[in-house]
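Presented below are the structures under discussion, each in the form of C-alpha cells.
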Structure 1
Amino acid sequence: MTAETWGMMGACLAALIAGLVFARAPFRAAVGAGKLLVLGPVFEAGALAMFAAEHFFAARDLMPIVPKWLPAPLFWTYLVGAALLAAALSFVARRHMRWSASLLALLFLIIVATIDLPNLPANLHDRIFWTLTVRELSFAAGAMVLAGSVGPGPAGRSLVAIGRPIVAAVMIFYGIEHFVFPRFVPGVPLEKLTPAWIPAPALITYVVGIVLLAAGVALFFRPAIASAGCGLVLLLLTAFFYVPIFATEIHTGLAVEGLNYIGDTMLFAATVLLAGLGAAPSEQIH
C-alpha cells in the first residue's frame, strides 16, 4: 500500500477511536434514538480526518480541482486539508463544535459556489454532477444542524430549520436514483458499478433506496427516529459493503478510490445522523 493509503486509513481509525472515547459521557446521557445521534460527530470526524490526510498526501493530485482564478492552488489544497483536520479534531474532542461546525458548513458552501455552480451550465444533464453537488450541499446542511443543536436561541433553531430539510431532500433525491440506476453502488450513488461478486446487488440497492426515501420523508415528522434508522443502515453499508470492496482492491490501483467510497458513505451517514439533532432535549450534544 502507498503512504497515501496508510495515511488515510490511519487518520480515519485514530479519529474514530478517539471520538468514541470522548463520546462515552454524552452516549450514556442520551436516551432512545439519541444514543446513536450523539455519535454523528464521531463518524463525521472519521471521514473528515480521512479526507484531510488525502489533501496532505495527494495535494498535487487534488490541486487541479481548485478554481483556475485562484492563485497558489497548492496552498488552497493544503488549507482545505487543514480546515478538515481542525473540524475533525473539534468533533473528536467535542469542543467548540458550534464554531467548527459553522465554519465547516461555510467551507462546503464555498465549494458548491466556487466549484460546482460555475460548472452547472455545462453539466445540466449529467447525473454524476448533480449527485456530487447535492452531496456537498448535504454535508453543509448536516454541519448547520450540528452547529444549531449546540447553539441555543433563535440562531441555533434557524440553522436546524434550514439544514434538516436540505438533508431530507438529498436523501429523497438519492433514494430515487437507487431505483433509476440500480446497477451502481448504493448510499451515495456515484459512477462505480457494484462488483459482480456481491450477492443480490439490485436487492441491496433497492433496500437502501427504500430506506433513504422513507427516512427522507419521515425526517420532516420524526427526525430523531428517521435519522437514527437511516444513519445506522448507511453505517452498516459502509462496514459490510464498502470495506469488503476496499479489501479486494487494497493491493491495486483502486485502493485510494475504495477509501474515498468508504469516506463518502461514512460522511453521508454522519450527515444523516446530524440531521436528527435538536429534535428533543435528550438529543442535544453537550
Structure 2
Amino acid sequence: MYKILRTGSSGKVIKQNSVRLKEDGQELEYLTFPAFEESGMVKHLITTRLGGVSEGELATMNLSFTRGDREENVSENFRRIADVLGCNPEDMVASHQTHTVNIRHVTAADRGKGIVKPRDYDNIDGLITKEKETALATFYADCVPLLFLDPVHQAIGLAHSGWKGTVGRMGKHMVEAMEEAFGSKPSELLAAVGPSICRECYEVGEDVAEKFWQMFGGKESCGSVVTQGKAEGKYQLDLWLANRMILEDAGIPEDRISVTDVCTCHNSEYLFSHRASSGHRGNLGVFLMLARR
C-alpha cells in the first residue's frame, strides 16, 4: 500500500483502504473519512491513481472522459468504483464543474447522467440528494472536495471548491441549499474537506490573494489563510483552512468538520495533481451515496 505523505496532522483524519480486484488481482486503493464511515448511513470513497485501466500520464484510475483517455477505459474505471460502493454506474450522477457555486438537487431521474448517459444540465459544482443508493460524483486534481451528511434528515451533499468556489463560499451555499431542500440544521451536519493541494504547494499571485483578503474582511482577519510566499508578489494559499472557516461560519460546529491531512501535490504519484504534473493528468473522483438500511 502506498505510504501517504501527510501534512500537519496526526494522520487519523483520512483512512486508507485497499480492495483486491477479481479481474486482474491488482489493488484498488481509496480513501475515506472515519466520521462518515462511523455514521453507518453512507458509502463514500475518494479515489487514488491505483486500481484502474488507464495508461500513460492518466494511469491508472482516471475518471475523466475529456482528457484524452479511451472511453472504454474510463467506463471500466467507473464500473470498478461502483463495485466497491455496491452500486452500478447507472446509479451515479456526475457534476459539470466550471468553478461556480451552482448546486443541483438530484433526484432518481438523474441517475446515470454524466456517466452512462448525457447530462441535461451544465455549470453544476455542487450536488445534493435524499435519494438512497444514488451516488453523487465530483472530480478533482488539486481543488477541494466538500462532503456533507445530514444524519437527522438523511440527506447528503458533495461539492467541488477550487479557489474561485472558495471565494464564492461554496460551503455556505451547500449548507443553505440543504437547509432549504431538506430542513437540515447546520449544527446537525457532518462535513469534510477532502484531499487537495496544501498551503505549502499552492502559490498564488496578489490578484488571488486580494480576493481572499476582501472575503475575510482584510489581511488581519484573513490570518494564515494567505501567507507571504518565497518571492515578492507571491503568496501561499490555505484552501483547507479557508473552507473550514467558511463551514464554521455557516454554523457547522468545529468538532463535526473533518479536514484533510493529504495533499494531492505532495502525493502526485498517488493522487492526480494539476500543479505537480503541469496539467498532464487525469481526474480523481469523490463519491458519496446514502445507503439503504
Structure 3
Amino acid sequence: MSNISAADVAKLRRVTGAGMMDCKKALEEAAGDFEKAQELIRKRGQAIANKRADREATEGVVLAKTSADGKTGMMIALNCETDFVAKNADFITLGNKILDAALSSAPADLEGLKNVIIEGKKATDLVLEKSGITGEKFELSYFAAINAPAVQAYIHPGNKLATLVGFNKAGIEKQVYKDVAMQVAAMSPVSLDKEDVPEKILAQELEIAREQARREGKPEEMLEKIAQGKLNKFFKESTLMNQEFIKESKLTVRQYLENADKGLKATGFARYTLNV
C-alpha cells in the first residue's frame, strides 16, 4: 500500500470538498493515484445522490446578480434538504458559481442553465457531485433573466427571497432602483401594470367580486359595476406600477419613479421565494 501523506489528503479534500476520512480512503484504494482517487469520490457521490433522488429538497438559497454593465440580471434557486446545509458557505459558493456562469453564458431557460459548463462539467453534474459529498439532495429548481437598460437585483437577508427589476433608463441614483426591487420583494405584485395582468386572473377576480356582492344581497344589475370597482382595488394592490410605494404611501410606484426622473419606469420584474 502506498504511503498516503496528510498533505495529499488535504489536497484531495480541497479539490473535492469531501471529508478527510473519505479522501484518505479514496487515496488508499487508488494506491496514491490522485486522479483515480478523485474519480472514486465522484462516483461514490453520484451513487449517494442518486439514492436520494426521491427526497424533497425544500430548503436552499435564492440568489440574484447583475452583469458588470448592469443591463442583465439573473436569478437562480438552488435547493437542498436542510437549513443547515443551506446556510453552509460551500453551498452558497456553489450557488454563486452557477449564477456567475449563467451571467457569462446567458442560458435561455432552466434547462439551458443545467447544461452550462462549469469547471469542465455541466452545472447539473456539478450539483449532483456536490450533492453526493454532503449526502443531501441538491437541485437547481428555478432560473430567471431580465435584460433592460438598467437592471437591479435584490436578495432579502437569509437568501430565501430575491427579485430582479428592469428599468427603461440607466444612470439613475442606485437607491431608486433598489427601492423598487425591495417593493417587489415586500409586496409581491402579480404583474407590472394593469394591461399585463393575465386574462385568467382578471376573470377570476371579477367572478370572486360578483359572487361576494351577490352573497351580500346586492341587486343583480349592480353586480358588474361593483365587480369593476373591486377590480380597480385589485390593480392598486397587485400591479407594481399602481401599488402604494412602501416608503411613502402617498405615492404610487409610478409616481415615485416619475419624481426620481421624468419618464422613468419599470419594464419587467421577477420574484422568487422558497416556501419554507
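Bear in mind these aren't lab numbers, they're just calculated from the coordinates by the rules spelled out. From a predicted model like this one, the values you see are computed outputs, not experimental measurements. Cβ atoms are built from the backbone, for glycine too; each structure is taken alone.
If distance in nm of label points 7 Å out along Cα→Cβ at positions 28 and 252 is calculated from each of 1, 2, 3, which structure is the one that comes out at 4.6?
1
helix-only ellipticity at 222 nm (-39500 (n - 2.57) for each DSSP H run of 4 or more, over all residues; to 500) computed as -6500: which structure among 1, 2, 3?
It must be structure 2, since only it matches.
Given structures 1, 2, 3, which gives the highest value for distance in nm of label points 7 Å out along Cα→Cβ at positions 36 and 60?
By distance in nm of label points 7 Å out along Cα→Cβ at positions 36 and 60, the leading structure of 1, 2, 3 is 1.
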